[in-house]
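Coordinate-derived values only; no laboratory data. All values derive from a computational prediction rather than experimental measurement. Cβ atoms are built from the backbone, for glycine too; each structure is taken alone.
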Structure I
Amino acid sequence: MTITFHCDYCSKKIEAPDDAGGKWGKCPKCHNKLYVPGIDTGEELKLAPIDETDEEKQKRLMNETYELARNILLEREVPADAGSPAYEMDEKELTKNIILYLRQMADGELDQAEATVESIVPSGKKARKIIDEIALSEIPEPELANVPPQVLVGLVRTLRSKIR
């Protein structure tokens, strides 16, 4: 009599001799190590009773997890006005901030410049227009007169790249 079973890894049907029951062997197809089951003696396998409180606890935890995940996903809904800036600067103030940023960068005040650029970026298209006007003007703004032209061009390019 032979023991017939299937490989746990590749599902190949395997036939093993009776004396191989209860031992370890290799699958002839995938060569994974597997346990050869013993011959069925007809004895009932004794199992531990299922603890109902554990089952109920598991169900309750799964329901809580589902609810938490659902609530988190609902919280992520973006408000309709989230894409628009809270405060729209006028052109004069925007020009002043752009010149201030360029001056701060030229003077090496990088932390202040980063704070200034954060106020410029939300204006997007309007800011790019002003930056282009500053870049194309032959006479620089009085606040930027002592900045070498090549440095000023580099600073303008950097600022423009930060604004999308």
Structure II
Amino acid sequence: MDLIVAAKPGEARGTARLGGQAFPCALGRSGLIADKREGDGGTPIGRFAFRRLLYRADRIPHIETRLPARHIDPTDGWCDDPADPAYNQPVRLPYAASHERLWLDSHLYDLVVVIGHNDDPVLKGAGSAVFLHLARDDWGPTQGCIAFRQEDLLAIVAQVTTADAIAIRTL
């Protein structure tokens, strides 16, 4: 089953559909783009497998999911330096190269779904850390991820498996 995310060109808000359900979502500040590049602020167009769920067990102690799941801890990061051998891969902090910290004071990464964007193989500069995660209260744009309300992302992870995918496309 595909989670279908669609938006008008240039829009940083879209709608995701899974079965008969529809969920609002925030997208990258540059909208949906076909040729994702590191730092461009775009959400990549394409079809990407669901890989796994990462979550803050101190904030969300129980999650119903059919995805492989692991707790996030303060040493979890994700490399976003195209010159580094661990580009677009999880890393342990502290880490010398540029990276994102997954353990945040905000709630954005309380739930993180890793998708198969630029991971098989990893192409240097083709974008990193494109996740499904929680939306800001003001629904502000992401850096290229797809963001949802907590209850909506919980409903999604309860239904999808690694055999499923997210399909991102323009309207």
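If P(r) over Cα pairs in 5 Å bins from 0, in percent, for residues 8-71 alone computes to 3, 13, 13, 11, 9, 8, 11, 13, 11, 5, 2, 0, which of I, II did it come from?
This value belongs to structure I.
Which structure, out of I, II, was distance in nm of label points 7 Å out along Cα→Cβ at positions 96 and 120 calculated from, if the result is 1.6?
I
Given 14.7, 45 as the derived value for Rg and Dmax of the Cα atoms in Å, which of the supplied structures I, II does it correspond to?
Going through each structure in turn, the value belongs to II.
-15500 is what came out when helix-only ellipticity at 222 nm (-39500 (n - 2.57) for each DSSP H run of 4 or more, over all residues; to 500) was calculated for one structure; which of I, II is it?
Source structure for this number: I.
Of the structures labelled I, II, which one yields 32 when relative contact order in percent (Cα under 8 Å, 6 or more apart) is computed from its coordinates?
II
Taking Rg/Rh (Cα atoms, Kirkwood Rh), for residues 32-111 alone as the criterion, which structure among I, II has the greatest value?
When Rg/Rh (Cα atoms, Kirkwood Rh), for residues 32-111 alone is calculated for I, II, structure I comes out on top.
When FRET efficiency 1/(1 + (r/R0)^6) of positions 24 and 152 (r between Cβ atoms, R0 = 30 Å, to 0.05) is calculated for each of the structures I, II, which structure yields the highest value?
Structure II comes out on top.
Can you say which of I, II returns 1.6 when distance in nm of label points 7 Å out along Cα→Cβ at positions 56 and 136 is computed?
II
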